[in-house]
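Below, each structure is written out as structure tokens.
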Structure P
Amino acid sequence: MPVYIHMTRSLNSLVPVVEDRMVKIRRRRVEASFPYKVPNDIITWYVIAVLGAHTAESVKTPEAIASRLIFLSLATNHSMTVSMVNILLDLLSSAPEHQYYEQLRAEAKSVFQSEKDWTDPASLEKLLLTDFAIRESLRRDPINVRGLLREVVQKYGMKLPDGNHVAKGAWLGIPQRNAHINERFYSNLEEHKPIRFARSRQG
């Protein structure tokens, strides 16, 4: 319910902005004298891409565009930003002979050949090398150091198998990074090697 409430509030604020932008961009295209300077921001970029794509009209409505923009905005949170920085640093610090960065550029260029490709979710499924690179960086530097977090809700707490007592309200989790730096699962742990995930994807 809280997610629905916040989503509704966000749409109520964003839909009018998107609708106004769409009207003005369309008018600017047919009226060169229309005194409107198109803002250079993500709303404009997305609107132009969607309007120029050969897709169903249902995805070209202000509501549909606003919904996607809200989901895209999640990528600006701090954890995603830190992860993206780590991914770039891992790629740029890799041995030049591997040419990971160049391979990713070539892959993106082959997938995103038109504006329609930028709005088609299926395009993301074709970015296999990109997927491998992201996985490898998250293996080395995961977003969270603890996973499967659970709160103790029993009134008198709970007793762990080793005899330790955990009070009500405490949070328990597992060390997430340990599995990713375990030689039983990965070889050459310290080496940045995106292609290590290629076999798991093929399997």
Structure Q
Amino acid sequence: DELKAILTVAYLNRHGHKISRIAGLKPVERDQLAREVARSAGDRDDILDSLKVAMLSFDEQLFEKVTSRYRADHTFSQLVEQVFVPLLEQIGMLWVTNAICPAHEHFISNLLRQKLLAATDGITVTPRPAGPVHVLYLPENEIHELGLLYVNYVLRLHGHRTIYLGQSVPRQDLLQVEGLFQDELVLVTLLMANPPPDELQG
């Protein structure tokens, strides 16, 4: 609550509201004013601040409004690379300093995940395109899949065939998948933790 108050006050002040006026508002009024300002967010810093306000307030409607406005003039890849990636970096800093709780991180991560899945679902799948099959997976004990979901989106956007296996895939399962295909397979993964040495071998 303290972080939310500090961010909200700084956000409103940066948008022309005097500290004296902000100080006279009740917390509910201050939050409402911040949401109203956020709905007209323009530049990227405003957008990032607005999305953090949405996260701290668990406000999915605000998240949708801000991202939809940005998408009106930008591609989905631009939304991910210019907004979502910097947002996750800033959230990461808030996380390591214990400024936000796990619920905040789960809330915003799930909203981003929904966006990535919806965008990927909107791509017409080419029936058996030429070239290798890309198998996307996270090794055992890896659960942070937003980056891998985006890689899957980009590959499909460019006409590549992908098989998305998702989080925490045992090595034995990968070997079974390999045995089912005569096509050339390209294994694609993203590592956050340090895997055992045998996970990095052939």
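Of note:
- Which of P, Q leads on distance in nm of label points 7 Å out along Cα→Cβ at positions 9 and 121, largest value: Q
- Source structure of the calculated read-out (Rg and Dmax of the Cα atoms in Å, 20.6, 70) within P, Q: Q.
- Value 0.50, calculated as FRET efficiency 1/(1 + (r/R0)^6) of positions 81 and 97 (r between Cβ atoms, R0 = 30 Å, to 0.05), assigned to which of P, Q: P
Rule-based calculations on the coordinates, nothing more; no lab input. Everything quoted here is computed from the prediction, not taken from an experiment. Cβ atoms are built from the backbone, for glycine too; each structure is taken alone.
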